[in-house]
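S.K.: Given below, in the form of structure tokens, are the structures.
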Structure 1
Amino acid sequence: MKRRIPKKGIDAITLYTRTYYSLLRTTDAVQIRTLEETYTAMHSSLHAKANKQKPDMSAFIYGSLRLPHCILNTRLVVLGQSEEVLRNGGYPEVESWQPVVAQARRRRFFFDGQDTLAAYIASISDVDDIVPTLTAFQLEWNKMHDLIGLQADLARRLQELLEGTGLLGKNPVSKEIMALLEETRRVLRLSPRDWERLEQAWGGDFFALLNRLATCRKRLAVSLLAGSHIAYRRATQGWWNQVNQHVPFDLSERPTYFVSSNTHSLVNMLTGFAQRHEARLMAYLESEADPALCHEAQRIRQHEVPSNWSNFLYYVLKKYLSTAEGTDLLRERTIYETENGITRIPSQHTFDLEVQIIDLAKINSNTTAEWPGIDPRLSDLPLDVLCHSNAIILNIDYPLGFAAYHLLSRLAVNVGELRGAYILGKAATLNGRVGDVLIPNTIYDEHSRNTYLFNNVFTAKDVVPYLIYGDVLDNQRAISVRGTFLQNRQYMEGFLDAGYTGVEMESGPYLSAFYEFVRPRRYPTNEIVNLYKVPFEVGILHYASDTPMSKGKNLGAQSMSYFGMDPTYASTVAVLRRILTLETELILNKHPTD
């Protein structure tokens, strides 16, 4: 079989990545400004207006959501795989710094309170994510700073009003300030909608952002303290050692179904916890005075829309548990899940990846006043026989890119019989719509340059009955890219012409790890790899969250929000039904009279 791997557009991407990797070998910090020229020449699909004078608000918001807000005061970003690496690199007390978070990226950050931000990285994918994000952020910041500076006294007036009146972090209270903000919006050439999105992204730090934009240029630098393969493997081993301390039994003695997904969908469907607290969740929703969600609840209950009520409850539960008033319910959920065979193991000192262990023998298929039962979409299965099971589901909060390879390689040597491996995650679609579910059986991996062929156990019929708003497309081809910014239109068009329709970051690295499950050597490079005969099931489902071939339609321009629950849970139903069906069939074959 002859591969048609697109070449157009890749040279500029390769030049940019080679530039920052060569510079990051230095023992000194790399100034982001030295990367701007090769970055803009790449013409990233995610940053279409990088070389324009007008701010690209989608790219800036994308970066804002993936960096902690202390980036306002940050000068240096330090990258290391572990506390030991950071200590050896001259930062001995990083974990005593202030922990900070990004809204849309799970990564462990620490801020020294002055101008240095430290980040734990799990693989080269973190470098391929952080460096372009910092470059895009700085480019757009300095565009806005320059535009403000072109207007006489605007920077001074912004600083005086925002600092002098004590409004940093507060809502505007005077017509004078409202007029100044409107003038700033026009000077920055932002539409009212873009201004609103910017304000939403920065929340209580919005005025602090405007103040810093007005008063200083951004001059970021980045330092990679260790970049060897061994450093990542050691960090992964450290992560696993912490996980293994909290596992309630010997994993090597348990048949395992491995799932890479998220931390909410599987447990929500198996516990009935949201349904148990439906009245409290609805009271919270009404007290929050969220007209859109209250209206949606009414429409679902009156059958005006076909949305699934359980999905809606799961969404409200997630929002409620993140509030102060939901703290007691969060504690109750922990106890409730533990009593029903679910163990959550959060990461504490390395990269931010939670593990969940689900003991299938403890799944309760009964329905009582205290136990609302599992999700109705699973209730037709013969779950009562699971009491004979000794298998577990090991669910990992999906990692970023090549970290998937390191993590699964580590898990492989610690678990018992692997009965199935199922990957559920987001992807960009080159020819579909947000909310579609893509089911690939061919994946090109940019890390290994391999084309992987495999038997995906899922087909459209496994998902269609549970998906309401999107389409299900099986027999697809997907690309596992190195980073979200490391794509351009020419490159994507070439893949689309070659029949590839999905773009994501984890499946290729996972398939490289699967190869090492069954072959006596490390995964190859630049080959067509046949994985049809692996001794366990492989299932991959991607739900479309982005349409990069549509102008302005990227994750900085939009959010899936509540409507992302439909493809997420339709895919989760398919995964759980596959696991539970396989396990119950194995039990019934062993215990035909039970």
Structure 2
Amino acid sequence: MKAETIGAIIRTFLDGVIVLNEQHEILWYDITDNFPIEVTKGIPISTVLDCEDLSFTNNEATIFSRNGKLFSIEVKLFSATHHSIFLCIKELTNTMTDSEERLYCLEKIIDSLDEGVMMSDPEGKITLYNHAQEKMEGLNSQDIVGKHLWSAYNYNPQYSEHKHTFKTGKPIFSRYRAHSTVNGVPKYVNYSTFPIQKNGETIAVFSISTNESKLKERLHQTIEIKRQANATNHEKNDSKNGTAFTFKDIKGKSLALKTLIQEAQNVALHNADTLIVGETGTGKELFAQSIHNHSPRAEHPFVAVNCAAIPENLLESTLFGTVKGAFTGATDQIGLFEYAQNGTLFLDEINSMPVTLQAKLMRVLQERLVRKVGSNEVTPVKCTVISASNEDPEVLIDEGKMRLDLFYRIAHTSLHIPPLRERTEDVHYFIDYFLQKYQKRLTKYVPKFSEALQTALLHYQWPGNTRELEHLIENIVIRVPETAKEIEIDHLPSYMRRKIFTGRENVQAEQQESSKRPLKEIFTNSKKNFIEMTLTQTNWNVSQAAKKLGITRQSLQYHIKKHGLKKPQ
């Protein structure tokens, strides 16, 4: 927010405001007519006031007497304007204007701003939500003012930025995220969050948002034209930046996937560190490479490292580099942060990174400086960092496997890839897609799936997600005889039959005998019993049960409610 804008807001409460730069020169002013000193833009404040009596410390006030009138001049420093100094002038001999009238004026001014303004109180309840913020997020202030932020936006209070800022007293600058979704479309805004402090204590927190949709659209068009021009000269496997995939390689028909792709494309246009959360086989690196190739960094390197595949001591030197003599056999070597240059560093399975190394990584991301192992010199970090986790960060934090402060560093923007079992349309799509792919690759024609097999695959949980489905289809194409009229359940590998069908009722389904119960009911009962058994084994610890089932905590809570499961008393 501009210093003049803040000055105009403050002016509604005071008899005058003077805005100074770092050199104490007057940038802007608005003063009552009866102020007995002439003020001019561009001149030092020392030529107007006796600065020997004036302290430039925040919240310090000095009393001036001119022509028989007393004036209080208080210094204010606002983090939202960085370096501007505000001199707030109040005539002590003047009578106060009605406070309700002043508050009304202030609210009208804030409501007329083009920038979105939202404020919360110490309890995290929304107390102010102006018209510009309504337009950006597609929400109505009457519906959310008075609600807790996490209730209005439907997220875990633990991840509240306002709550974090209130606790630390430190602002959060330049975040780009969608907190609201209207008709399935996420509403992205660029915002910064600041504490409001009085007598050294935080009394409220506010965010200032800007809508960059037009600029984003133009930037998107420019990057897309450039990307298409480069793509005409290079085959996918001949990529010179270390990638093999773009958004065109992400397949599927579900609305959830299309929305996620649109969200990822928006993220790609901003150099924000991003966390991608998704189960094994959902395509986290596919999204990471696509984001890189859709971003302004596409011509720079994409460097990937699997944090679970490298021991802790080697992972540190791999990321940060080493100097000769740092340890036995160490040589002068740059780390992946330096190697990525102005490109993207992809930290896959960051949830496997030891907590001790997480602290070092957090400092690098915070200071954007990297120090090689055994060196005292630091090097600026220029790359953008994309991280991926195959476990829910909320569970990791609760179990002490991920530092909360690291989460805030790596998740400036976060993307959640829904598991395949929650995207029935994509199961249909991938069955046909992989059948065509492997028929062509193996030069073998196979018939269509039987209805029973289709139903079985649609109700399977797919813990390995798309990767597991692809491997299964490849296996089926290899196994099925060319004389078969349909692909039956018998054509499934034995291990898959055991995974899909458990118990006597499912054996009947596998053999496709004359069972009168629909397959859907069989699967529903089996799923209910299996979930209930897992909850009992974990003493109804939802987080542990979800982990054993290979699903998110939210998905398990949905199934508990759906099947009417209740913890025994």
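What follows draws every value from the coordinates through simple rules; no lab data is involved. Keep in mind that this is a model prediction, so the values were computed, not measured. Cβ atoms are built from the backbone, for glycine too; each structure is taken alone.
S.K.: Computing semi-axes √(5λ) of the Cα gyration tensor in Å gives 56, 29, 23 for which of 1, 2?
M.R.: Working through the options, I get structure 2.
S.K.: Which one of 1, 2 has Rg and Dmax of the Cα atoms in Å, for residues 86-413 alone, as calculated from the coordinates, equal to 24.4, 77?
M.R.: The correct label is 1.
S.K.: Upon calculation of FRET efficiency 1/(1 + (r/R0)^6) of positions 286 and 342 (r between Cβ atoms, R0 = 30 Å, to 0.05) from the atomic coordinates, which of the structures 1, 2 produces 0.50?
M.R.: It must be structure 1, since only it matches.
S.K.: Suppose you compute relative contact order in percent (Cα under 8 Å, 6 or more apart) for every structure in 1, 2: which one lands on 18?
M.R.: Matching structure: 1.
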